[in-house]
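Each reported figure results from applying straightforward, stated rules to the coordinates on display, with no laboratory input. For clarity, every value in this text was computed on a predicted model and none was experimentally measured. Cβ atoms are built from the backbone, for glycine too; each structure is taken alone.
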Structure 1
Amino acid sequence: MSPRAEPLQPPLHPAEEQLLEQLRDGALELAGLMPWSSNYTFLGHIGVGAERIVVIYKPIRGEQPLWDFPRGTLARRETAAYLVSRALRWNLVPPTVLRRGPHGLGSVQLFADADQNAHFFTFQHDPAYRHVLQALALFDIVCNNADRKAGHCLSLGPGRIVAIDQGLCFHVEPKLRTVIWDFAGQKLPADLAADLKQLQRALSTGDSTLVADLTELLSRAEIAGLRRRLAGLLEEGRFPNPPEDRRPYPWPLV
């Protein structure tokens, strides 16, 4: 199949390159802490007036230590997840950069103005969302997402979603924990498989921009793991079934 003519979903911002420059270099002002976050997560903005961009800032200093993920790496994983989503042209993850802010180095992500009352379980069986949910399921498999809760998958309108909170991705060991097992055992959709093959080609070129950018965020072993998962998924040609030797769901589910 030929490369996708249009992105799977429209980008969250029409001028993405300009936005990324603003996210990296603009003056970041904080409005306050986001409630119910396990790590320190701030709502803030960059710019003023019509140029004002609402963002989410997650400083590395505010990350709670985890037994199974290296300390101080979650912001880098958030940023790497955006790069993979962008390379696939699926526009699942809001534009994200790694930069310094008022509390030090952290991830800065465009705030997605999603329906806060809608999450995976509210549109799980809506046919309008089926294809994009298949894409998100594949994205999480490739990125080895250990924490795809229903509340991390939000609606932007019929058939459009945004995926947030990708900090627990890219572990070298199998960690996939997700609520999206609806497609287990099914064949990969041809267009999404073609996108994954494009990603595989980009990752196989040692001097590619994608590889260079990921090398700044992930270890060599983690990038190698990304390549292995991608190759295995394409070779199998089907969505995997839930593992039987470990817990396949996150907690809480929402």
Structure 2
Amino acid sequence: MQAHNPFPIKNINTHLTEIKDYFKIAVSVDCVIFGFDGNVLKVLLIKSDLAQYKNKWSLLGDIVRPDEELDAAAYRVLRERTGLENVYMEQVHTFGALNRHPAGRVITVAYYSLVNIHHVQLKVSDFGLHWHAVKDLKQMAFDHKLILDTCVKRLQDRIIEHPVGFNLLPKKFSLRELQNLYEAILGVKFDRRNFRKKFLSLGLIEDLNEVENDVKHRPAKLYRFNEKALLKNTRFVHVNGNG
């Protein structure tokens, strides 16, 4: 006697009929685009165009197209909004709360990217597109504040382990700018002497034998990241702070 198969093979039409309701879910990407300006960590936001979120800021994102990979969708959003190519980007987390979008079930995959804020040419046609200080944001459209906070935490964890912060700095920078960057991201204050001694000992930056131009204060020495050392570096040693 032939044994009964409790899991019979299905044809594609039967399978699609059974799961047709599951195709009523949309997938999107949301991009947390970080920039650094002076001593402030900023994020690029746009005014929401939905009545439910009037005058509230939202992250830059879009629905993933049927023929599009997730990473490709995120890079498309970044490229269209900033005009930049070959930017550092990392997938962070998936957000799928039932009522996170008023249009229906939308599951979003969050990415963060690090750009040099002075290289981004914002388009005049993008009404309401502005850089905002991360620390000043209290409420946002959708669940975007949660997404932003999650990406900030990931960036904080990442910058402790790896020197990804060079993506936010100009090619030539002072140790003061470097310290300002780490303090802005981590939300702590570092002892100036200890920070510089520790960072210089890591061999990740090199002295350019140049100084700042057109500054009101005493010109500081300029450095750049050592690309070979960055490639070899697998773990960045945390610099202890004062608070």
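A compact table of results
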quantity	calculated
Structures 1, 2, by mean count of other Cβ atoms within 10 Å over residues 150-157: label with the highest value	1
Test item: distance in nm of label points 7 Å out along Cα→Cβ at positions 78 and 102 calculated as 3.0, pick one of 1, 2	2
Of the structures 1, 2, the one that 2.5 was derived from, the read-out being distance in nm of label points 7 Å out along Cα→Cβ at positions 62 and 134	2
Structures 1, 2, by mean count of other Cβ atoms within 10 Å over residues 30-37: label with the highest value	2
Label whose coordinates, when semi-axes √(5λ) of the Cα gyration tensor in Å is calculated, return 27, 20, 20 (choices 1, 2)	1
Identity of the structure behind -10000 (criterion: helix-only ellipticity at 222 nm (-39500 (n - 2.57) for each DSSP H run of 4 or more, over all residues; to 500), calculated), options 1, 2	1
